[in-house]
Structure P
Amino acid sequence: MTGWAGAMFAAVVAASGTALVPVSGGNALTLPAQRHIVRIETESNRPPTWLVAIQHGGVDGKGLVLYRSEDALRTARRVADIQPNAAHADRAELLAVGRDVALVYSYEGPQLAASSQHDVYFQWWRYQPGADTWVPEPAVRVFDADASTAYSRALLARDSSGRLWVQAFRLERDGGSTAVVSVSTDEGQGFGPAQSLDTVRRRGGGRLLSLGTKLVFVYGMHDGWEPARMRIRSDSDPLGTWGPVRQAFSDGIYHGAALSAVADGKGGMHLVYKDELETLYYRHFDGSSFGARVLVEDSSDWATQPAITRIGDTLYVFYNRVRTLNASYELRMRTVDADGALGSAVTLDGEATFKGYLNAVDVLPEGTGEVPCLYGEAVDAGSRGSVSRVSWVLEEEPPPEPGPGPEPEPEPGEGPFTLEPVRSIDTHELLAVDDSGTLYGLPAAGPRSRLMASTDGGLTFTVRGQAGGNLWTLVAMEGGTLLSVASHSGAYFLQRSTDGGRTWGNAVSLGSYRALGPRSFARSGGTWFFLEYQTFTSSSVPIRLWATTDGGATWSVRSTLTAHRHGYGLVADPQTGALWATLGSSSAQAAVLRSTDGGRTWTSMMRGYGANALPGVVHSGGALLFGQSTLFGPERPKLLSLSPDGTMRELMALPGPAYSLMAVPGGGWVMGTAWSRHGDVHADGDVSARLFTSEDGVTWQEARRYERMAGADLTRADVWGALPSGELVVRVEDASGFGSVGVGFQVLRVKR
């Protein structure tokens, strides 16, 4: 699996992280530039082993400990101590060499002062096949500190000739740092004299990496506001030969070490780093120079850090992002494809906690089922916490071995299903999806009169027409006929197109009335209905129900409802022909109504503020399944079932107002909830719209989140249709990761 395909088939495994081991604080996985994790194939029909070095900081009396895991870091068990003295907070960098592990460890902490304890050590951990474990050899001191200096931030690389290179920063008397490197030509038994690569004016940090036939050292310093520097050496050069110091890129690296880097397998390097303005960027190094930077995350913060993993040509970028509403963080992931294009951001852990430095394995083999990431989690930056795990799942786990006898075939829609992103589009605002799979939309931030269409699932769009006025709501009827509510000179019209939106006719004047969205329309047999919506007063006004029996050529008013402010939505029962209508918005104005005579007369089924509801579907027994769109307590939004006899069932509490609900091809249901700046129903720190899925309409699980974009008042993610392939099309509004105007759509695969 290479390129964007690795992300196209992925799904979030959990909405929050899973705690692994207790540690002294959220920044336990310092240093970001170091690799604390390796993955090793031990063969002998065993699953791969993941080894991770964690500094506990004295919790449970532990210091630097090596752990192992055979379930991709879901659980971990202790192998042995690397450095048990918790009073000296060493961190390690690990390097897999076959089934053995080479590592270096050195001091790391917020403050650095001269100390004879601040040495750098190299150590082999040799694999023992019979015992299936790793046993350490005696540690070898590489850099020896004295009372006037200190070494820290040790890194390890192995070149194409098998030589081991250790780099660290030496603290100088004037507070500056010298980047030093030492090489071993005898498999780590001894190291040569230190070579000075450069000196910086403050505490330094960087990354040493082998790119096949050369070593690259990229570095900077604390609060330096200087360009990032680099040095390169060829493996064929004499051991003391390095290329000159030169500028790597102009914007610098925060603390020199707020980065994660991995070789691209082609002589280059992927680098994700935080610049001096605390903004996260991606750059690619082609073997000689760095390319242009690509913005990964624009919310700047002192604690933001990246961790990256490469599979084939796809890069998985994990990072912690500060929330805008309080001092907590979330854990997110984006992909970078072979062309350097970033995928949409996905929140993997949105719990309101402090999330500190991250770490991930550098490279995973193609065909790997998931990409895990570890990070520090605590109540706040100064409190004890845990190392926690999230994962980006690429494939399902292999099915279990069947028991005696044949396994029964599942019924359609049986068992849970997930929603996997196929593509995200932020160039067009989605309006409608017709039965043939044609997507209709408008250019993002472009003229609303320019109707565009896509017949390849949103990959490309072409202009259909510009004669329909400003298009606000579009609905696809059978046979390719389109209905729209559009405005001309401030007045609204209901109109029809029989040629796919190229021309429009049969206009009906609505005056100041408009449509709320596609759910303002419903079809029952050969009749289409349209329920008006208004935005010009907070008082109750006459709301008209329109009907057409000739495919939109002519319309007539079936009934006028006078006690309501808004017409929200219509739902038709395909079995009985009954019509449900939801209206609002105050306690006196909101209602759920039902008609059994084609909308001519209505029966009130529910009244009061809780009757505010936008989406709905007819469920078992003719009941209306709908989500409330309430914003103010005590009427917090819920998913409800209302039967024709008036029986009400509460199925689940919702995190925000519901805005979409539809059946899924092949069985099941999907529902979208929104985030609103207004009201008081959202949990503290919650800033996301969500999608939920259900097989039976009763039991639901969260499937996806979409965080609001900065400054948004209302963020929505609504399923508006399906492609002939069964993939769902989700309209996104005012969500982070969807361009500068926050609109677009996603195509999601239903995976059962």
Structure Q
Amino acid sequence: MSAEEEKQFIEEVEDKSQEDDPADLVLIFKNPYTDPDKGLLCQLNSWMKEKEAKQFYRVIFKLHNKETEVPLLKQIEKEIDPLIEGCAKDGWVNLRDIGSSIIENVFKVLQDHLKLEIQLFYSRDCDEIFCRVTCSETNLMAQAELIEYPLQFKKQTMDLQDFEQVSPYGPFKKTESSLKLYKRYDGMEMETSDSEGTLFQYKDRERIVWSIIKSSIDLANLQTEGLLTHVLVLHRKKQLDYLIQDWALNKNPFKLQNIDMLRDYFGEKIAMYLAWIEFLTAFLAPFAIISIILGIMFYAFNDEDDEDDSLSGGEVTIVILAFMLPILSTLYEQFWLREQSKLAWRWGTTGIEVFNEQRPRFRGEFKIDKITGRMKKVVPASHWTTRKAIGFSVLALFIALDLFCVIILFAYRSTLDQRSWKVTAVGVGNAIEIKIFNFIYSRVAKQLNDWENYETYNDYNDMLTLKLFLFQFVNCYSSLFYIAFCKGNFEGCVDEDCIYELKRQFESIFITNFCLNLVEIYLPLLTTKYKIWSEEKRVKKLREKDPNYRIKLTPAEFQAKLSKYDSPLSDYMEIIMTYGYVILFGASFPFSLALLFFLIFIEIKVDAWKLCTLTQRPYPQRLHSIGIWLQIIQAISFIGAGTNIAIIIFTTDAFEIEDTKNKWLIFLILEHSLVILKIVLNVLIPDIPIIVIKGLMWSKVQVDEKLYGKFSDVDKWRSLKNLKFEDPPNYQKVTTDFKSIPFQLSN
């Protein structure tokens, strides 16, 4: 690009203004240009081999292994080799030399080939180019039909059966009869009877526009090489203001979340998390009241000096909780499975394929995939085996380091008077140590996962979740396991009963964690303020050279500075580890269920404020369940059946059993009985309600009939298709009189 052309392009970009209404998507590119006089500095400076550069350029525009008939793409194909050969130095090409050409061609493809409306402008410090992308309703319909995007039908009648309450979802078809079937929406994305309303909510537009762009541009590899920094989904002011007032700032503690509205705004993945946490809160509410009653009993009727062999009031509460918690956790899992299936039915995500495409950050050599015939990155099979082994070795090292710190804390604790306030201080120190290790290892685990180089999002997320859970399980619970089951043998406990120390340690960790979790809301806020402050500092210097630089941030620029919220992984982990404290060791602290209820109630409010004001709007991913988290909850539940029974047998002297063999015998009987009861409850409570099964079957029939004209009545369908059965050649009819059938056995 000549200096004159570059100057003209910059002027055209700067003339573009940001409109008030948000686009469907915003693509943010690194600035590929250099103009010291205007303060423009190239942000790209990586090298690749000449052959790799040519291949990379073709992959970006999906020009590998195919003959394109699109004139624009043909022209781009012709320009690639001469451009790269002209930029090559000793067989190497710098990305900044071809970056401007790639980005310009991206804009051309978006506008001229994909027929998307785009607007371009520089960020105020000119280090990024913002590309606002908008798609017309007509083009949305064309792409929706191409990818068979599911839309929900209108309700046909008012008098409906229970299984007809959820209107069917069917692939979009752009025919006159089909268009009358689908729901339409107004400016606030509420269903309307107006035939002029839009067929697509904003979440639908984002997904469809994303698929349009990806059909001709490889966004993943643009991100991998750093040309594309963000794909931004913008907040919509009217809906966001309503959510803030009705959800984030609502002071009514008994008002339930509008899960369907949250699903429409944030997508099914985030909404499923929010529904899960609300369901847990509602489920815990009655048990929180029971927990308070048991807590009062524990402190009011617990006589530690009573020498009677009968159970004291405190011991009774421990025994009740030890049996109640495993059953409670099983009921919660099963009832959530049912609720989860209802939500998937309501949202049309039952049985959908999980988002499992190749990750942008996946590193490998471009080769033709023999199955799909497409170019993709591949690595040797031994690649993951070696790296996973190293990754889990690092995990083992961190676990060992964590256990070493716990041993040091307890070595110091053993020198203290066990009824002193210093013991509580050690418990608080343990809670802080847990938080510090969790923070450090979460960063290390992410780096390890990136280095291990998983190909798909599913593999990446599942392995990251597994690493974090295994470490945090040891980190969070090791001190409690030690006090409950080991300390009595190695150090001894107060009055030979470790339950008092276990209760104090549990209180210290649980309450300290609760206080530290409140810091969560400030971290995204401080991060955003720092980013804006850094940019304002840079803009101030640029304005000294040229006073025409903008001071005010556009809405898209401001939202790009917010923290990302791609996944609720850390929120899931935080709640589940806290849930684990109660399910594993809650018998030692009777107020545990009440505290868990209060903590999760606060978490809902924190998450609401964070999602509405402190983070970028996440891409609305479709999802049908909470995934691997359910297996983790179930694992904690089964372990809890053992730990709670072990607490009343080994940690307390509730049953006054002296003989170790008898203790083990009673433990095994009670623990196995609880496990069997849990399995029976799993079998007796169906995972999917009958109404969902009926609703899904009815929906399929409705889609077949109304969208495809395929009737469930086979004879009617055969008649409509004019498919008649005919007599076979040389067919001779036989008598159908039952009495005249010959009684003869064939040889």
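If helix-only ellipticity at 222 nm (-39500 (n - 2.57) for each DSSP H run of 4 or more, over all residues; to 500) is calculated from each of P, Q, which structure is the one that comes out at 0?
Comparing all candidates, it corresponds to P.
For distance in nm of label points 7 Å out along Cα→Cβ at positions 271 and 455, which structure out of P, Q has the highest calculated value?
Going through P, Q one by one, distance in nm of label points 7 Å out along Cα→Cβ at positions 271 and 455 peaks for structure P.
Starting from the value -0.54, -0.92, -1.14, -1.43: which structure in P, Q was log10 I(q)/I(0) by the Debye sum over Cα atoms at q = 0.12, 0.17, 0.20, 0.24 Å⁻¹, for residues 127-238 alone calculated from?
Among P, Q, the structure yielding -0.54, -0.92, -1.14, -1.43 for log10 I(q)/I(0) by the Debye sum over Cα atoms at q = 0.12, 0.17, 0.20, 0.24 Å⁻¹, for residues 127-238 alone is Q.
So if we calculate Kirkwood radius over Cα pairs in Å for every structure here (P, Q), which label has the highest result?
Q
Comparing relative contact order in percent (Cα under 8 Å, 6 or more apart) across structures P, Q, which is largest?
Structure Q comes out on top.
No lab work stands behind these numbers, since they all come straight from the coordinates. Quantities reported herein were computed from a predicted structural model and do not represent experimental measurements. Cβ atoms are built from the backbone, for glycine too; each structure is taken alone.
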